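Before anything else, here is the set of structures, which you'll find just below.
All of the numbers you see were taken from the coordinates with simple rules; none came from a lab. Because the structure is a prediction, the values reported are computed rather than measured. Cβ atoms are built from the backbone, for glycine too; each structure is taken alone.
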Structure I
Amino acid sequence: MSKKYIKKEILLCSLIAGLFFLFSCSNTKRDTIYLVVGESVSNVELSTVTDLKDDLDKVIGMPVSIISEKERLPKAGLFLVLGTTTSNTLIKELASQEQIALSVAVPGARGGVWFKTSLKNKQKAIVLGGSDLQGLQYAIYDYSKEVLGIDPLEYWTGKMPSKKTKEAVFDFTAKTIAPPKVPLLVYFENDVDELANYRGKLLEYDWESYTEMINSLVRLKYNAIQFFDMLGRPEFYVRPEYKKLKPDYQIDIEYLDKMIDYAKLKGMKIQIDFELGYQIHPMDETKAECWTTYKEDWIAAWRYYLEKTPLSKTDIFVLRPRNQVWDWEYKSTCGESKIDVFNDVYKVFGDLVDSYNSEAIKVAICYSDGMDMYNNGFNPPKDWTVVWSDHGFGDFQYMPEATRGYDFGTYMHAGYWLNHTVHNPYPNKVETVMKEMFQQFDADKYCLVNGQNFRPFLLNLEAYSAVCDNPDSFNGDSFYKTWTTRYFSEDAAPHAVASMKWLHDAQKGRKGYVEHLWEIREAVSYLSNAPIRRPGKTPIPYDYMRVKGDYENTAQCWENIQKALSEAEKGYEKEETDFYHAYILLPVQLYADLIAFETTLHAMSKLKREFEISKNIQVLERAKKMIPEAEQQLEHIYKRRAEGDLDDKWKDWYAVKNRRQNNGFPTQDMLMAIQENLEKLTPLNKK
């Protein structure tokens, strides 16, 4: 090949490369999405805008760039102007020119707007603005959900958005986002064992799980989190079961501080119950039983929290009028009236908090006997919000006789320790109960939602978010339909709803998965003629009547769980996806496995009782022949819990070794003890 030809080829290639470069640069300017933040952008705003950038990156095949309003705006591109009237002067100008209806007062705290306009560079733009920081957050996160198709629970559900055209970014109707009805929606991290155990260290969140939980909560409009388990709750370092699980348990203060900072970065307030049993700085439990004698010790402990621990970053200060080390009734060892004690405690603690934090929010959670105390003379100072507690499954056992001028709120359970493993779906109950509390008691100033270990309780967590956002538009059945069709096909969704409703019916009488574990212990105790032994507690003698009392409810549960299973299986035939399996089918299978095992133990118990009355050895032999069936059922329970999840992300979530320790768990040794006892009962001449 001649040198002349080679030079021409090089020149042509260079020209083509240059044109491609120019064309690429031109397209980059024209086809770039610019997220324009204010000069006074805060760290929380910037974090939220970064989330929007990540959302756009998932769905739009073009560059996304965050720029400041103080920079000269490019002449071409797609522009989203983000902020508040105090953080972004572009938004302030648009508002002052009445191009958008936005101010601190309109639509109000935690409210925002979506709007389309044109900028000085003649380019069309989207304004996502808020009356305040949280209003901006919800304007952005709602936009991501409704326009871009981002699932707020994406990490937990695996639902990924579909690709969008650049025109789709502008495909929405301008609207005002009204402030949520309930201004403080708080997530309670409590009974978190599986989430804290399934990867990483025992009894401590791994960073990915924790941050993804916070990310989802913020998108669901939870604007505060109460830390509890991660403060080193007393069970973790005192109860024998936990000492066996993790003998060297020690709270990591630096890691706790890091978790608190991340929640604040995402715009959440920090709520702490200033009880005094946390490993972070525990008080001797004997001092928690006499305020009169140990008042100064209580105050000293509170001061320690406020001065020498990450709890100094608390925004919402909580007390329960109960024992301040263990969550049980306050029983004074020095002759005090518990109502008189806590009338004084709340005054003293409130004054102390005010001396450290003039903007403190103070919340009195009337849990359990605290509600009876309130109805009989417990009167915290009027600057405390009084919170009424449900009975664990979304409804109330007691009601306040009067609100007495207090701001009122609610403490609700998306999940409860008695149904810890498998959720009890109840959007319809969320609708009726919450609307009643709002209408009759104006209990709309605050809502605390107990999410247990989070992942199994996504449906109820979102239902509480929705009803606290707009109770007028919330409807349980509509919510069920919207939620299931978000994740499942039109063919599969009705079966998912039907299955969850039957699963709810299977748990009537406050009988969740963990409560059935206790019933199984009662049956094992009776069949083995041995007391129920609990570490650190008095043994409970075996008693047939206790077992008999469980027959009817368990039989009804079995009937309903079979219907739930049938509907779940029908839906899975139409939609064999990991999330349908994980959220609809697997929980029902786990529940059915346990009830099948309990039903076998009940059948054996009936036969043993018949033998005790009739002395008919053939009846006892029939009971003994059922032991292999029970062994197989129990083996199946362990296997499904160990291997049930299809997605490796959740490996070991349900593994028995990682479960919460409440009410124990049946073992093959228990069945061996039953067999040995039934053999002992067999007359010698019949062996």
Structure II
Amino acid sequence: MAKPPQHLQDAIHQFSLHEPDAFWEHHAKTLHWHKRPSRALLRTTKALASGVSHEQWCWFPDGEISTTYNCVDRHVENGNGDNVAIIWESPVTGQKAQLTYRQLYDEVEVLAGVLREEGVQKGDVVLIYMPMIPAALTAALAIVRLGAVHAVVFGGFAAPSLAQRVEAAKPKVIMTASCGIEGTKGPLAYRPLVEKAIQKSSFKPKRVIIWQRDQLRWDGLDNVNGQRDWQDLVHKARMRGVRAGPVPVKSTDALYVIYTSGTTGLPKGVVREAGGHAVGLSLSIRYLFDIKGPGDVIFSASDIGWVVGHSYILYAPLFVGATTILYEGKPVGTPNAGAFWRVIEENNVNILFTAPTALRAICREDPDNKFFEDAGRRGGLKSLRALFLAGERSEPSIVLAFQDLLAKYGATGATVIDNWWSSESGSPISGVALRSAIGGINAGSTQGRIIDNPLPIRPGSAGKPMPGYDVRIVDDDGFEVERGTMGNIVLAMPLAPTSFTTLFNDDKRFYNGYLKRFNGRWIDTGDAGIVDTDGYVHVMSRSDDIINVAAHRFSTGAIEQAILQHPDIGEASVVGLPDPLKGHVPFVFVQLRSNNNSSSTASLPATPNPELFAAVNKLVREQIGTIASLGGMIQGRGMIPKTRSGKTVRRVLRDLVENAVVKGDYSSPVNVPPTVEDLDVVEIARAQVKNYFEEQKLKTRRQGQDSN
């Protein structure tokens, strides 16, 4: 009997797991190597100082490569220098610009020469703290051209958060700008943020190089403390003929460090290795996103401070010689909810990659999809082959709504694809590949028919695993569960080449954070979900305490740390409050100090006075960032549940809040772990949750009456 037809994406995935050397050696040939690797994968065992050992791996171990050469130089050398590399769209300033590959080559070569003169050498760390302007991309490419390592921090991060990253990365140089543009709010000066961060950090960079923007300048440079004018340095270097060629690094050397939230509140430095990153990304953008090379245009509506920006604004499009859109603006308000569709229409964009929260914002401002429909009727969206969503779970309703719109106005067969990944993975762990055939070598040479058109979309699912990712679902003891059963999402080792293999200068934390929970057998993703009977991955929630706010991940520990600086608050527990626009916003339970005027829980209303809430929210906004602003605060005493070991059980509080917000339900039981020390605490919390949300309803009714 003939085997049932197999989909090519499934066949390629299995081949990548069973024959990793053959699979990845084949795809490594698409790149230029200064020293070609003799093998793809090396598996070893790593011993820690504590005596613990765990599985370790590395990709293309004896290869040498230059990422900048592959992203820039080779396209110019191959006769594609006049193709457009970067299109800058800045509705917040009213500016637009284009850089060809030849122009990008010139900018990067000179800037790399400047950095070399400023003391940057192979292996040094350079921190980038910049808005979404072309100089940010040339900075990253110039840094890695020298074999140095960049650490990009989201422009506008509060000074304490920036200081943490300066302390951790120890950059020789900080590359920044005079200001960012916060939507319609106007310029945000970076000078006080950068100077305060350096002041707070015990590590002091040698140089701060500032790109001057016309909207707000950084005047009166502090030359004594290493501040330099970026444009002035470049102009003088160009006049002197200063340039720097590409410096190859080992495949296993760090390309960049990206800091992601940790449950302790201290950021984790995820290390991306040069060789695996290049091979994995150049495959993923062709295989998953169908961006194959010159003439293709991708619009990743993210920020270079996040991993999506690293991978699919900067590196992946340039690896294949395509065109990338760099967007300085918002999905709404700059100037309206049609901003994304205008960019697509004017630039013949093939792929839009954004977060569900952006689509929610657009739908809130344009509920009838008027801007999309208008662009579609003009034929302006016929270039759009797919809308990719990531950063948080995409609700089926939004997938289906935009699928219908794409079917009417997009390219033939245009589709909405939810995909799942993380800072640690560097590229999607799961999704639906638009161009499966690009991944194949001999994957389909088995008996039976092979289907090579894209897999059907399953709303609510993040697709099927990508090459190199072995996704499993396990229970809390690490044992695999049956298909369709909810559990912890883990990854078998080795991970695909774009993924991390350790944390920056912290092998111990890598083991404790990702391997220890399941005794070194699996990589713990921190997510929970299912793999259904057809192999589709459904990511349902975080299994730790990271809050996802509009696709920005925040540590509850960091937010609590800011809140606890208020003198009246003795304890705080932050959870995610469901929000129709942002997915979640931080919501805090606070227990007041015993010296506060209120002497008992009974006399303490669940809703704090406005002055207290405003003061606490000010601390969060200043120390974490405005995007982390609190969505609410419940006060009380004896209402934060803890285990016998003293760990706060945020999941219980989160469930109580979600039941109240989503269902209007205050009485349903919640899952309380047996390790909770005092069950009465849960009931006190339940009562305060009911009091708080009933007080909010009463307040809303009164406001409505007053307005009438």
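Brief remarks on what is shown
- A value of -15000 for helix-only ellipticity at 222 nm (-39500 (n - 2.57) for each DSSP H run of 4 or more, over all residues; to 500), calculated from one of I, II, originates in structure I.
- Value 3, 13, 21, 23, 18, 11, 6, 3, 2, 1, 0, 0, calculated as P(r) over Cα pairs in 10 Å bins from 0, in percent, assigned to which of I, II: I
- Structure with the greatest value (metric mean count of other Cβ atoms within 10 Å over residues 45-52, set I, II): I
- For FRET efficiency 1/(1 + (r/R0)^6) of positions 365 and 517 (r between Cβ atoms, R0 = 35 Å, to 0.05) computed as 0.80, the structure of I, II it came from: I
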